[in-house]
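Right after this note come the structures.
Derivation of every value follows stated rules applied to the coordinates shown; laboratory data play no part. None of the values given here were measured: they were computed from a predicted structure. Cβ atoms are built from the backbone, for glycine too; each structure is taken alone.
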Structure 1
Amino acid sequence: MKIKVISRNEAEYKRESTRDLKKLERDLDPEAHPFQQAREYTRALNATKLDKIFAKPFVCSFDQHMDSIWRIATVPSLLTTVFSGCCDGEIRAWNLTSRHMAWRARAHKGFVRGLSVNKEGTHVLSCGDDKAIRIWNLNSNQRSHSMAGYEDGEVTPELSILSKTGLMDLSCTWDNTDVFATCGAQIDLWSTKRSKPIHSFEWTAETVQGVEYNPVEHNILCGWNSGCQFMTYDTRTKSETNSMKMAHTVNCAAWNPQEAYTITLGSEDANAYTFDMRKMNKAKKVHVGHVQAVQSIAYAPTGREFVTGGYDCMIRIWRAWEGKSRALYHTKRMQRIYSVAFSADNRFVLSGSDDTNLRVWKARASQPLQKLKPPEQRKLDYYEKLKKKFQHMPEIRRISKHQHMPRWIKKRTEEQRTMRASDRRKENNVIRHSKPGSIKKKIEKEKSIYKSRH
């Protein structure tokens with residue numbers, strides 16, 4: 001007679017001390033878990049629903065400005081500091097950690113048209129309607145000028161330069177030099193050691209509305225004017241590299257910080273266009289969602305996402321390779337948004353609007369703000385993997401893509417969708433009733449380009 005004896009070694013399943021982790025016995029055989037796929041789908045569906053339930057993107061707001069916020073500036077070396085320029089000529093620095101104002105200065109008479117911080121984070125540069133360029137030393141200001149110090153006397157700039165023409169924007173180079181660019185009647189290159197421009201790029205008679213340096217290729221800068229023209233320059237050769245003319249006015253532009261040749265433009269036709277600078281005869285991607293003009297664009301430090309602020313009082317966050325926005329932020333009191341920015345750690349979005357408020361939003365609406373314990377972080381990572389695995393299931397796709405929007409925005413969106421369908425139907429009818437080959441059908445990515453030249 002054979003007898004089978006169950007023998008167990010305590011060392012295999014008992015802990016040596018109470019501080020050790022408990023061992024989990026798992027059978028990895030798929031036949032032992034016939035309902036694993038169904039359980040994972042249910043977990044992914046619940047995780048998607050919980051993201052919508054716990055979506056609270058708004059963090060805080062700074063409402064001490066007295067006029068509309070026109071410009072926002074951030075710098076990677078100052079993680080907790082953001083600068084805002086107001087339409088009454090005032091510049092303020094805010095500490096995002098303490099949620100208090102660090103310092104302020106009466107910079108210009110009129111609008112603060114341009115605001116930028118150098119790469120090291122030591123100086124802030126601004127320009128305004130008074131044709132003045134002012135440079136502020138952050139180290140001395142933050143050390144000696146507090147709220148009480150401001151009440152005793154005005155914070156004075158370290159250097160002031162007067163331009164002969166009106167200024168519309170300002171941008172600092174991303175290398176370690178002291179060169180910066182301004183625009184107005186033309187694009188001027190300046191040095192902090194000289195009171196006159198070191199070079200000027202002459203353009204058409206139209207006013208140059210904006211200028212932006214490339215964060216990867218430090219010698220490349222772009223500019224756009226009120227005549228729907230967009231142009232890039234090389235400061236080494238002091239020449240134009242390429243240009244194009246859009247069908248609508250360009251309001252803003254932002255370079256991808258991880259791809260030197262990728263740039264996204266915000267247009268007056270309520271769309272954003274991503275271009276490859278090596279081939280500008282058509283857009284890489286058309287980002288559709290706003291119902292009014294796109295006023296500002298800013299890329300995340302990772303280069304995988306960007307945020308836009310529109311004249312329709314909406315903030316939209318986009319993945320760089322998608323044509324529909326990932327998230328939509330709005331409040332009842334928020335007005336037209338003139339400037340947006342990402343924080344240096346990619347966790348927060350900043351917006352400056354016409355209602356004098358500088359608002360801070362979470363880049364991920366359901367992301368917790370507090371530091372997570374390792375088990376909590378592993379759980380969230382597990383849910384992210386499940387949502388990515390089942391992202392194409394109909395129910396999960398419907399819930400994840402839903403965006404709550406005001407009634408007038410939804411109505412305007414339906415009207416634009418109807419108008420685009422009508423234009424496509426009209427174009428197809430014209431081609432169908434014309435001589436074969438006489439009219440070439442344009443794709444959507446080419447309709448926004450009026451003329452391009454390399």
Structure 2
Amino acid sequence: MRPHSFIRACCFVAFAIVGSECSYASDIKCFALQPPDQVLVGVKKIAILNFKSNYGFSQADHTVQSTSFSDHLTQALLDKGRGITDVKSGFFSKKEGKTYLSGARTDIYTLIGREELDQILKEQNLGTSGLVDETQAASIGKLLGADAIVVGDIVSSSNDERSIGTEYQGKQSVSVSCLTRTAAATVNMRVVSVATGAILFTKESKTTAKDKQCGSNLPKLASTLSVVDQCLVAATTELANGIAPHFVESDFALKDVDAKAFKDQANKARDNAANGKLDEAYAQYSSIIKDDPYNDAVMFNMGVLNEVVGNYQDAQDLYQKAVSVRHDGDYSKALEHCKKMNDFSQSLAQIGIVVDKHTFNVTDAQVSASTAAEVKLKGGGGDRIALYTNADPGSPVVAKVPGGIELEVVEKAGDWVKVKTFDGKVAYVRKDDCR
């Protein structure tokens with residue numbers, strides 16, 4: 001399962017077709033939020049100064065490129081859903097990219113407006129070029145009431161290469177001149193603390209772009225500045241992701257449920273998940289768990305649904321239960337990834353991004369992981385440990401559960417441990433059967 005990871009809506013599902021039969025091995029595809037390279041703790045308000053530029057032969061040329069880049073970076077940081085794009089829904093069609101997550105966004109900073117910034121620069125006799133060093137940047141930031149200032153430099157270049165191509169004139173193919181214009185840009189960004197003048201974060205982005213036209217289309221060749229600007233647009237996305245969260249398209253795979261008694265019900269749950277009906281899918285999986293509380297595939301699938309909506313702790317708990325019942329590579333990978341997502345969510349919370357808790361329309365007791373003390377049973381998945389109604393081996397057996405799993409401890413009583421099963425039943429197990 002690939003990670004990753006906020007307006008709740010539909011995701012998209014890719015179906016795998018094997019031969020003439022339709023397989024249920026489908027993935028839930030949706031956009032998940034990823035943290036920035038660096039969490040700028042305490043930084044809420046920032047100002048973007050014009051970057052130093054080597055473009056052109058005059059100060060006016062430099063200012064054009066610097067201002068253009070600042071505008072692009074500002075736009076990227078103000079984008080609420082940066083990274084969400086249209087996705088393919090067929091051979092010739094696309095659908096709007098969506099996410100199931102609710103409550104998160106990528107526009108986490110308040111940005112100083114250009115007019116306010118220019119006014120301060122003018123008052124400091126710096127003109128509107130905005131070209132200052134780190135020490136000046138901190139001073140300007142204090143005047144603006146900013147927490148941090150973004151500065152940097154741009155080194156760009158371009159090259160034209162001529163070649164021979166072909167073009168149809170009427171019904172005849174003729175040789176024509178072609179021109180390929182290639183541009184490259186290296187942008188170095190620095191984020192400076194207004195309070196201390198220290199550099200909080202640095203990142204470099206190297207990008208290229210090109211345009212090629214031939215024959216009668218030569219007049220349509222993009223200008224050098226336009227091709228360079230394409231590089232800068234690409235750079236701003238990468239640099240914005242360095243200091244602000246962004247969305248990435250992610251795949252979440254569901255497991256086949258092998259138990260014949262629940263096959264139809266599991267397939268319906270999977271179909272509902274594929275069609276964006278996550279609550280219905282979750283309720284169906286919960287119903288299976290009620291009758292088969294140690295079905296590891298269903299536990300895993302319920303974990304996947306929780307991860308898709310951003311309930312990372314619930315997902316982690318369900319993955320842990322699946323692993324305790326059966327050691328499976330996919331379960332272990334999902335568990336480790338979800339642990340990282342929990343850490344990520346804490347980092348996001350530091351910058352004010354909190355994913356809303358999604359409440360599935362089922363009883364929490366059916367799926368919630370226990371926070372109480374737990375006991376691990378002896379043996380492995382192939383063993384069955386008896387759980388009794390009372391602390392008496394002559395009392396009725398409530399269930400025979402796989403060895404190696406962990407159960408919530410209600411209380412300890414002599415040679416017995418009172419436990420709660422995954423489906424909420426209370427029973428007794430011998431201490432000798434516990435590790």
Given that Cα extents along the principal axes in Å, derived from a single structure, equals 95, 68, 32, which label among 1, 2 identifies that structure? 2
Of the structures labelled 1, 2, one was used to calculate distance in nm of label points 7 Å out along Cα→Cβ at positions 124 and 388, giving 7.9. Name it. 2
For helix-only ellipticity at 222 nm (-39500 (n - 2.57) for each DSSP H run of 4 or more, over all residues; to 500) computed as -6000, the structure of 1, 2 it came from: 1
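Any idea which of 1, 2 comes out highest on mean count of other Cβ atoms within 10 Å over residues 36-43?
Once mean count of other Cβ atoms within 10 Å over residues 36-43 is tallied for 1, 2, the winner is 2.
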Among the shown structures 1, 2, from which was the value 0.05 of FRET efficiency 1/(1 + (r/R0)^6) of positions 100 and 156 (r between Cβ atoms, R0 = 25 Å, to 0.05) calculated? 2
